[in-house]
Structure I
Amino acid sequence: MKKILFLIVCSIMIMIMGSCRENQTTGGSSDVDSLMTDSLSVGDVSVANSVKHTVEYIAQRIDSIYEYKEDNDFCSANYLELDEVASIYSRDLGYVYLDCDHWITGNDIDEQWSYTVKEIKIISDTKAIADILIHNFKDQQVILDLVFERDDWYVNDFYTFYTDNKGTYKLSEKKKIGDFIAQCAQIVIADKYDKVFSINKYIKRMNEQSWDKISLKEYALMDIDHDGKPEVCARNMEDGYVAVFSIAEDTPTLMIDSRGVEDLQFYNHCISSVGSCGPECTRYSYCPVKDSKAVYKYSCWEIYENETLKEGSYKLDDKEITKEEADKLCSSWHFGEPIEIELKWKPIQ
């Protein structure tokens with residue numbers, strides 16, 4: 001267990017931030033140097049970037065992606081770092097977190113394996129999605145979530161689809177990895193801290209910082225940024241209040257809370273609170289976490305009328321920012337899907 005914590009603390013720092021063409025292939029190559037052809041040999045940087053933000057270029061990039069099928073060459077930095085954390089937990093705890101190859105959508109490959117690019121949509125300068133049809137013994141739909149970083153497009157998530165008698169479900173691979181990491185992190189934290197942690201050391205300061213000085217009744221330890229050190233989630237169910245505190249440097253500091261009308265959600269390296277603030281009004285709060293401390297706190301509320309934004313307020317660390325600044329900040333996030341964390345609640349005496 002110490003080995004796990006050492007590896008995580010020393011080696012794993014996950015980065016917070018972060019029209020149709022059909023083509024089929026069954027071939028492959030080991031000459032990864034030829035990947036440089038994706039740059040299209042355009043001398044002017046601005047022209048090159050313009051070319052790279054076209055459906056034609058992204059389609060070419062996907063050809064390379066499926067020719068080589070290499071995570072290290074074609075997955076986003078955020079995906080690779082999550083995968084590295086999961087691999088360490090998998091190796092040292094003996095758990096399996098992925099049960100098939102996301103490139104071929106299976107464990108075995110059909111001799112007639114092929115892919116077809118059905119549609120590419122460019123969402124922004126940094127985001128795009130590609131709808132892919134994979135044939136591997138049967139046809140399967142895969143959505144590639146693409147991000148533009150390191151001067152090219154990389155796969156940030158793989159979405160597959162599952163159908164039962166109740167309907168069809170879209171499944172995120174990053175969410176699956178994130179859920180696995182969260183569960184393993186809880187095991188490690190419980191093993192290290194459950195018997196030695198004393199909430200009484202912090203509860204007075206925590207109550208003072210809680211909204212309306214609500215008295216917190218229960219707590220649970222968590223490790224949202226996987227650094228081997230706990231954050232404290234505390235609640236008072238009678239008032240519907242939940243708060244998450246950093247206890248870095250042995251001092252409790254409120255990072256984010258939910259006051260009954262919001263839902264607290266957890267991501268790898270981030271906590272959010274989303275809920276209503278009145279008729280057609282929505283409130284959002286996001287708090288990325290690194291080294292068991294808040295990187296910053298972003299909050300906003302927006303009022304819509306007939307699905308059109310009528311009014312809004314945006315703050316970063318309690319300072320007003322413009323909507324344009326808020327949009328730029330939000331577009332840099334690659335938190336993925338919310339993760340499931342099974343918190344072990346204990347009474348505060």
Structure II
Amino acid sequence: MPPSTSTLPQGTLGFADADFPSLFDIPTETKFELMDREFRGILLDGPRTVDPAASQTVHYIGMRMDVEGRMNALEFFGKATLLTIRLDSGEIFAEWAFENDHKPTPVDYERLETEEGDLSGITYRLDLRRQFPEFPWEAGEICSRVILWNLRSNEVVTRIEGNEVHDPEVAVFLESKRQAVRASPEVDPDWGEWGFCAFELPESPPLPDEPGIRLKGARITVGTDDAKLLLHGSFHLPAPGRFQTGLPPVDPEFVGPHLPRPTAVLPIGILLMGDESSLPLLLQMKAPSFDAIDPDEPEPLVTGHFRLDLCQALPIDRFQTYAVHAVAGKSLSDPILMAWVNPRLLEGP
């Protein structure tokens with residue numbers, strides 16, 4: 001399969017923040033520069049800051065570029081998803097990126113592997129609040145990406161301005177109050193619901209060396225009535241004060257009934273898109289970490305694990321191959337493919 005992510009960062013197109021609302025295309029010379037660099041992937045660009053008094057949305061512009069065979073293997077305007085995270089709360093939004101009939105069309109696996117055709121590209125524009133009408137238009141940072149089955153763009157981080165504090169002493173005071181707010185130790189889903197488990201299991205993938213999330217699941221599962229589509233994950237993520245519970249870690253020498261007592265609860269999203277119907281399926285959960293946390297560290301890194309049955313957690317009602325992603329803040333896992341196979345196919349033609 002081709003690489004799943006762009007290597008070009010936000011700002012590659014060279015636009016100022018004020019340019020994005022009026023942009024309808026990318027200059028021809030910029031497109032030629034990308035072609036000269038033999039860029040292949042999905043490029044997304046957008047403003048670093050937005051003044052809510054001047055605009056009530058965030059405008060993005062970007063390009064998808066690849067050889068013609070791979071461009072045709074995955075239909076962009078019918079299958080792409082816009083994924084946006086509010087970095088302060090961890091709330092996640094996912095919806096089809098473009099208005100289209102979204103008719104289920106299969107991915108052409110053979111052409112995904114090809115170098116057939118010349119390098120070509122398409123330009124696209126996105127409007128955040130057109131895709132997410134209920135998106136809370138509040139001050140804070142958001143992070144957006146475009147996902148196309150097992151491909152994804154670079155991240156675009158935008159600060160929605162407002163409620164700025166110019167007095168440094170007031171800023172320090174407010175930050176100390178925010179740090180004092182503690183997260184609830186309750187996890188979501190609840191223990192045992194949807195097969196949820198938050199402890200390391202033999203099937204758990206290794207913890208990421210760097211901040212991020214790793215996923216693991218069966219590549220092929222026959223969808224019988226009693227089958228499970230188990231997804232295992234491991235994470236190594238920042239836990240700022242608002243995600244910390246303030247509870248002490250469990251003493252490893254403690255003897256007695258074990259009650260889960262997380263030191264941090266992190267919002268993590270699981271996003272699925274099929275190779276026929278690309279309707280984005282999003283599950284938002286609160287996953288616990290039991291690591292000891294240094295109270296003097298502003299954004300300590302914590303680790304943890306999770307397991308859940310996707311068949312119970314999401315409406316898996318179509319036999320197809322799903323690209324599965326996990327997202328938390330600015331971290332996005334490498335996708336894994338999980339096929340949910342019609343048991344009738346075992347009967348032969």
Structure III
Amino acid sequence: MRILIAGGAPRRDERGVEWCGHTWYTAWCQYRLTEQRPGDEHVRVNADALEAFVAKVDEYDGVLCESPEALLLLHEWKRRDLAPKFVLALEVNDRVSIDAVCTWYRNTQGIEPWPLLRSAPHVSWLAPSTRQAEGLLQAGISRAHVHRVTFGAASISMLLPDGERLLEGSVRARSDTTEGLQGSVLFAGNAQRDWRTILEAARALPAIPCSLVGGSRRNLEKHLQAMRRSWLPNLTQVDLVPADEFVEAVRGARVVVVSLVGGEQDAGHTTISLAHRLGIPVVCTDVPGVAEYCDHRTAVMVNPGAPQELATAILQAWNDVALRERLVREGCEVERARDAQFRQAMISAVEAAAGALTEQA
């Protein structure tokens with residue numbers, strides 16, 4: 001079956017990736033389906049983007065997307081009397097984004113969206129953590145439709161034709177963008193990152209090269225301005241890069257840091273798993289959202305919003321040879337189990353959703 005990954009990491013082509021018996025397409029298709037303009041009380045749906053998104057999904061047998069996009073697809077298929085596709089709905093971070101789309105439907109069309117979500121057997125809900133799975137069950141999603149999917153580094157291999165070989169190191173992706181990040185402390189990722197703490201920690205490590213893949217240079221400069229600081233001479237920043245280049249950025253790092261804001265949000269899963277797979281020591285914020293991905297055995301854990309503690313932890317992971325070896329050994333062991341669980345869970349989720357759609361037909 002042909003499955004579209006909506007919002008997959010940017011790629012230069014639309015070659016399909018054969019993975020676990022299906023073909024996955026990950027061309028950059030991150031449609032800006034919702035927006036909130038200055039003065040708007042609630043988010044609104046971009047009609048043109050939604051039209052394009054529905055048309056794009058119609059080219060495939062199924063789609064993997066985040067939960068708000070799944071909600072939009074279900075209602076648009078029903079409203080337009082279109083044949084549905086099967087959906088793998090990824091529940092990420094928190095319920096804020098999907099609740100915002102629900103509010104839009106209530107306000108503009110006078111309908112309550114959740115009953116359709118709860119009654120759609122051709123949707124498999126992917127929950128990267130137990131907390132998210134419990135949240136879906138509390139929202140009324142049937143337990144049979146909720147799949148606990150612990151995201152391992154194998155999720156990268158869904159995105160790239162040579163993904164497995166890239167993870168193994170038998171093929172390499174080179175670019176001028178990531179070449180200069182080799183041997184640095186890598187603050188990797190974008191969602192739920194604590195930019196102020198990251199900048200404060202990097203400032204406390206003037207002799208250590210630091211790099212940041214993700215975020216926005218403009219936003220970081222605003223934080224530095226509030227700190228009354230100019231750009232840090234030991235810090236290099238690049239925007240989000242294609243998945244193959246991100247793998248190389250992580251592989252080339254001496255330490256990978258996942259610094260997250262405090263709270264219940266889930267983030268950083270793929271970055272942690274990738275660092276474990278590639279044998280790079282991890283420093284991570286100790287928040288509930290990562291509890292099933294790393295702990296004190298597999299990472300140096302620090303409290304949220306504590307830049308000096310973060311800087312000290314980075315120095316430990318940078319200098320302590322015995323600590324580095326332990327983190328790599330334990331991380332690789334955990335990742336092997338995570339990888340196997342991820343593959344089996346994804347196969348089950350596809351079979352459940354696609355099978356339900358066949359039965360409906």
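Points worth noting:
- Largest in distance in nm of label points 7 Å out along Cα→Cβ at positions 51 and 299 among the labelled structures I, II, III is structure I.
- In this comparison of I, II, III, the computed figure -3000 for helix-only ellipticity at 222 nm (-39500 (n - 2.57) for each DSSP H run of 4 or more, over all residues; to 500) is attributed to II.
All of the numbers you see were taken from the coordinates with simple rules; none came from a lab. What you see is a predicted model; the values in this text were computed from it and never measured. Cβ atoms are built from the backbone, for glycine too; each structure is taken alone.
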